[in-house]
Each structure stands twice: as C-alpha cells, then as structure tokens.
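Each value in this text was obtained by applying a stated rule to the coordinates, not by laboratory testing. From a predicted model like this one, the values you see are computed outputs, not experimental measurements. Cβ atoms are built from the backbone, for glycine too; each structure is taken alone.
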Structure I
Amino acid sequence: MVQNRFTRRDFIKTSLAASATVAFPAIAQQNYPSRPVKLICPWPAGGSTDIVVRAFAESAGKALGGSMIVENKPGAGGTLGAIELVNARPDGYTLSQLPLGIFRIPHMQKVQFDPLKDFTYIACLTGYTFGIVVRADSPIKSIKDLVDYAKANPETFSYGSTGTGTTPHLVVEQFATRAGIKLLHVPFKGSADGLQALLGGHVMAHSDATGWGPYVDSGRCRLLATYGSKRTRSWPNVPTLQDLGYQTVSDSPFGIGGPKGMDPALTRRIQDAFKKTLEDPAVLATLEKYDQPVIYMDTAGYTKFAKDTFEEEKATIQSMGLNKT
C-alpha cells in the first residue's frame, strides 16, 4: 500500500504558490500599465468621436503613467467595441467608448453582448450635440422647408446617419413621425463618410453629432436644427426640434467601459485617470470645438445610468414599433 506523504517542504512550496497567486493581481496593478492600453473607438477615423476619443486617450495615458492607443472599429451602429470587450481579458488593457446605442440596439435585434452583464462601466465623460445639416446651396433652408418638401415628395428626401438604430437615425425618425412625413434613410459607418456623402451630393441631409461643426462654421453646410434639451452654445440661433414643437429631445452621454470582472481597485485607478482628463485644457478645448458638455459619472453612477437607460430605451423602441420579434 502506497502512503501519501506530505512533508514540511511540500507545505512550504504549496503555501508560497498560494501566496503568489493571491499577490499576483496586486503586483500586476502596481505595474499597470506595463504596455500600451488599447482604447477602441467604434467609429471611423477622422470623425468627431474619433478626435474626441484620441484627446481622452492621450490625456488618460499620461495620467496612468503609460500610453493609450486608439483602435478604430467602425460599423454595426457603434457596437463593435462592445463586442470586442466580451472576449477581452479584464486586465485593463482593452477598453472601449460606449455610445448610447449599446443600450438601444439589443432591443431592436440580436446582439453578441448583454449590456447589463458583460461590461465594467468605468466612467461617463461627455455627451453629443446632435443636429441635421444640409449643403449650403440646398434649397432647404429650415425644418419647415424640409417638412413641406417631404409632404410633397414622400420618401424622396434622403438623409444620412451614423447607422441604423443610432441616435441620429432614431431621432429623425421620431421627428418624421410627429411631423407626418416619410424620409429616406441612408446609414453610414460614421460621421466622416456620411459628411462626404452629403458634400458629394449623394444625400440631401446628414444627421449626426457635431462633426459637421467646421463645415457649418466655414459656410459649406447649413444647420437646420439640433436635438438637445436646450440650444447649443456654439450655434445659439439654431432652434432645437423641441423649440419647433416636435417634442423630440436627445441628450446622449457616453463613457468608457471595460470587460466584465475587472478588479475594483484597477477600475478605480482607470476611472480616476479619465476623471483627471476633464481638467486637461487640451481635452476641454476639443470638447468645446464640438460643443460637447462635460457629463461626468463615476463607476457607480455610470453603472446605475446603464441599468436605467437600458430600460428607458426598451420603452422608446417599443413605442416606435422597432422592437425585435
């Protein structure tokens, strides 16, 4: 009969191994970041979100004592970053911008993530200003002109957006329903390609965040209306859809998330780094350029916002008859 002998040397080896296992996360956090952190921007390069995310990445990387690189993954209504987080390790080296669409699109179609279970919500940072623009030489000079044209020519007034199910798409559809008109929607991967389509005459209007700002300021585009609860700081003479009586409002906060299961201490460290970016003059100047307000929520606040917004978006999608069957 063979006896199992557990010697004092075996006990010491086992104890040391267990201690090392327990200590490893703490050691890893002390060394974090020992390599570049990847921050996914789920929109095309060159658009307003890309520029804003890059400003955050540069500042947050410095605050963490390392570097943060931006990787663009455009398409699918801004959800490709969220999809990548599902399979990423929760070690803080893969993060993503999380647009409002991640709370909405799961109610419209099957997706590869659960927004209530698959992410660590690190911090909310800012929000979009949305609006609809036409070319400066367009005969459409106001929302009234747009409505009149669309009533006379159903489903021929074409407008681009950053994708099916995104806020720039659904706000216009909600407005159209309330105005009693039908428009032709043309989805794009992001603001850069959508604006090029507008300028090239391929669509009659473009609904988006303030990537159109420089074109409006330079006189190449005309801003017809914005979608927020109040008029913008940069274009105070342009009415909101609410001002015009269409009862359509969209303030759209966004933030940074990571994979589920991140260590709370690591999450807090990254949260604090992004909070610090909101004191960086370069970041604040970029936000001002695109008329984006600071909307800060810490991890706890952002997590609660995610849960509340997921339920609110469900009700909105159901009211518009766009929920999946």
Structure II
Amino acid sequence: MNKRPLGRSGIEIAPLVFGGNVFGWTADQATSFALLDRFVDAGLNAIDTADVYSKWSPGNQGGESETIIGNWFKTSPSRRQKTVLITKVGAEFSPDKKGLAGKRILAAIEDSLRRLQTDHIDLYLSHYPDPQVPIEETLRAYETLIQQGKVRAIGSSNYDAAQLRAALNVAAEKQLPRYEVHQPEYNLYDRAGFEGALRDLCLQEGLGVITYYSLASGFLSGKYRSEADLQQSARGTRVGKYLDARGVRILNALDAVAGSRNATPAEVSLAWLIACEGVTAPIASATSIRQVDSLIRATRLKLSAEDIQALDQASQSAQ
C-alpha cells in the first residue's frame, strides 16, 4: 500500500489511520487485538491514541487505550516495528496533570512509554494549545525527548491557523523542532475549521495533516438518520447536531455515490477525505472486523471528479 510522508519527519504512513479512542471504551482488549491484527495485516500502519483515552468512559481513569496498545505490542515484537505510533499529551487527567509545561511533558511521556511498552513514540502531539505556557518551553521539552530518542517527530492538534503559525515561527527563530503534522477536525460536514487559512498554512509549510472525527462521530456512516437512531449508540449524544437539513443533504449525496460505487457511505466519506488537497490521512475507528474491512476498502476506493463535485455541492453551508 502506498505510503504518504508526514511533513519533513521522515515518517510515512498508509492513507488511513486507526483511531484508538475506542480501546477500553467500546472495544475491550480481546476485540482491540483482533481489530489491530486485521488492520496491520492489510498493510495499514498507523495508530492514533492519546494519554487520556478513554477517561470519559465510566470507571476509566485515562490511559486505557495506550495500555491495550502496549499489551498488543507485547504479544509480538514485529507489531511495534510495523506500526507508526501516534499519541498525545496535554489533555487533563487531573488538575495537576494537564497542559504543555515542560515538566508535564517530560513526566507524561514516561507514563505513556510505560503503558505502551515501547522505548519511543513516532509522533507525539500537543493535544490542545496551552495559552498558559510559552511555546518555546513546550518545544524545548520536545527537543529533549527527540535528543533522548524517545520521540521521532512532533505535531499539534486543535490549533487554529494563528496558533500554529506562532508555533512554527518560534521553532524557526529558536532553532527548535517544529510541528511536522497537524491534526484538525475535518469531514464532509465540519469543513470551515480546516479549509481556508489553516489548510493554506499546512500546504505552505509542507505539514502532514491527519484528520479526526473523519466520519463526524459516525454520522457520515449513515447510521443515524432520526432521533430514534441517536438512542442506540454511546456516541448518539454527539451526533444530534448533524441531523439538520444540510446533514440530510450530505447523507443523500453519500447514498447516491455509494450506490454507484458498490460502497458504503462511510467508505465514500473516507475516500473523499483521502482525495482532499492537503490531507495525508483521515483517522477512523472501528469496533468490529466488519468495520475494519470497510476501512480497508475505503483506502482502495477511487472517486471520480463528478463524485467529489456532488459531495462538495451537497456539503456547502448555504443552498
């Protein structure tokens, strides 16, 4: 499977990333192992998680996703060698464990490495910008980790264009490691946050882009088409905002393209992202082998210019 470069990091990934937010939440360890095996056996190689995943699930404390991935690595050394491992720091575990202060980053990575049962992280992301900490302090902590061999490259998530520009400027001025990858929310419905200044900056600077909420919390799979559907899933509360006239219009366009391509709406949604200018790879999660197989098919689905135009037109904000 063709690999795509992540900025100037020297790291290459296949055109879809497995979202590890489900591990320890809607996928237990045994299920997670089976999903990961199927994913990497298909030639896909990148897994995205975060230190805090999946704290939101009742009974969890955070770290569950990294722990499951680490246990999976332990079952076979070759699995770690085949995997581009992406995790994040900065989200809140507790009032004294949050943010991007240098000491916090240096402590947090030790916890992540222990849970992940590895000696390095391929791509370490600032989960959220931290206005309380000078970006130079954050980048100097990352520099230390890169020098120690604990991190190969760094990236950002949830930064707007001005915040990312400022971080890149500091890196250049102080000769510090720069963010090589950005992770924005982006999908057929949620377009405004990335398109425009942020995408232009990523293209200008040659940054890799890995999108999250690539299926709009599952809405773009076509699974949720009524209020009743929302009650049938742990993600239902997140999806209600998409059930408007524009959301229905997008689903109708997805249905039409999917029908003509012998594909599912989710596969079409991901194929649209894979084809988007400036996008290296979307993140998508799965909780069953059937869903993983669908993700694999999405990487092989080539949309026509007419397909993309129909989807773009349906997802315009005003009609």
Completion exercise
Highest-scoring structure on mean projected area of the Cα convex hull in nm², for residues 251-298 alone (candidates I, II) is I
Completion exercise
With semi-axes √(5λ) of the Cα gyration tensor in Å computed for every candidate in I, II, 30, 23, 19 is reproduced by structure II
Practice task
Using relative contact order in percent (Cα under 8 Å, 6 or more apart), single out the structure from I, II with the greatest value.
Solution key: I
Exercise for the section: Consider the structures I, II: one of them gives 2.5 for distance in nm of label points 7 Å out along Cα→Cβ at positions 43 and 291 as calculated from the coordinates. Say which. Expected result: II
Completion exercise
If mean count of other Cβ atoms within 10 Å over residues 67-74 is calculated for I, II, the one returning 18.2 is structure I
